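Participant: Each structure below appears as structure tokens.
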Structure P
Amino acid sequence: MEVYEHINHYIRETKISKIEFYRRLVALEPKMTNTGEVPTTNAVYAYLIGRIGMRVELLPYVARVFNIPVGLLFGDTAYDRRLYIKHIKSTLTQEERELFDSSTATQADLPTKPNYKIEYIKDMLKFAPDMFLGELADTLKDYKELTLKFRRTKA
């Protein structure tokens, strides 16, 4: 999904209108680097329909509107979230670690050794054409049959 599609997803998820999104965004007073001005209503609507790309300097403000990490505007798959959690976990300050440890989340709640390759492939399959998916399914079926055949001969 494109960034504007993620933003529209969060607009629907939070059940706010696009004009309310614009109001909340403007209330944060984002300044465009090229003009020093707050983006116009027309510019924001153009971003939301994907007619023009959103300026990078607006993304932190958009994330604040929804109270989400900026990274979720680029991807929100299980794979993306695991990478994000892994990164956060590896860069926690002592104060953040204490907060994390005292919260209801426990180490057991976090995936310890997820199979990233399988998750990544699952997330990418939605972009594959039907012809490829058919061939992939046939190939995987052949691998399965070979694996089962070899297991039976070893037993």
Structure Q
Amino acid sequence: MKFTPIPVRCALASPWGPMTLAANDTALVWVGFDGQRYETDRQSWPVDASHPVLRQTAEQLQQYFAGERQTFDVPLDLGCGTAFQQRVWQALLAIGPGATSTYGAVSQHIGQPSAVRAVGGAIGRNPISILVPCHRVLGAQGALTGYSGGMDRKIALLQLEGVL
């Protein structure tokens, strides 16, 4: 993933471990659990906890963790991915709170029904966890499969949203 310009970052404590948030001048570009799979190297990104998008994101995520918020209104920039990844990530935004989808359904949604494995790869590399709700994607027949932040976190997020 390529982030241009170089974003600024801040740390956020979550009920499931430390997270890093990052933003460019105008939008959120990264939300991830520290140590998750496909983690990007963020060490060169300057720390700026006062950045308005990061403050807004942190506040909304804390409300979400407390069960007080289900949707987010933070500006997002998904431009770090390929065109295919961006289409997949945009499709994830259509999966509302309390709902789930499958990898096959996401493949259908983007008009590439035979690209289920590629869709799974793109979902695993989602740069904005929780707000771009990759945790709401399940395997065939609703099987709990894959989450770059770990299955325990996926289960906890789905429980928080009342899905499990």
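Participant: Comparing mean count of other Cβ atoms within 10 Å over residues 24-31 across structures P, Q, which is largest?
Facilitator: Structure Q gives the largest value of mean count of other Cβ atoms within 10 Å over residues 24-31 among P, Q.
Participant: A further question on this structure: From P, Q, which structure was distance in nm of label points 7 Å out along Cα→Cβ at positions 88 and 120 = 1.1 calculated on?
Facilitator: Attributed to the structure labelled Q.
Participant: In terms of FRET efficiency 1/(1 + (r/R0)^6) of positions 40 and 136 (r between Cβ atoms, R0 = 30 Å, to 0.05), which of structures P, Q is highest?
Facilitator: Top value of FRET efficiency 1/(1 + (r/R0)^6) of positions 40 and 136 (r between Cβ atoms, R0 = 30 Å, to 0.05), among P, Q, belongs to structure Q.
Participant: I would also like to ask the following. Out of P, Q, which one gives 44 for percent of Cα pairs over 29 Å apart as computed from the coordinates? Could you put the intermediate results ahead of the total?
Facilitator: On the way: P: 44; Q: 13.
Of the options listed, only P reproduces it.
Participant: Where does the value -18500 come from, among P, Q, when helix-only ellipticity at 222 nm (-39500 (n - 2.57) for each DSSP H run of 4 or more, over all residues; to 500) is the thing being computed?
Facilitator: Details: P: -18500; Q: -9000.
Answer for the origin of the read-out: P.
Readers should treat all values here as calculations from the given coordinates under stated rules, not as data from a laboratory. If you're wondering where the values come from, they're calculated on a predicted model, not measured in any experiment. Cβ atoms are built from the backbone, for glycine too; each structure is taken alone.
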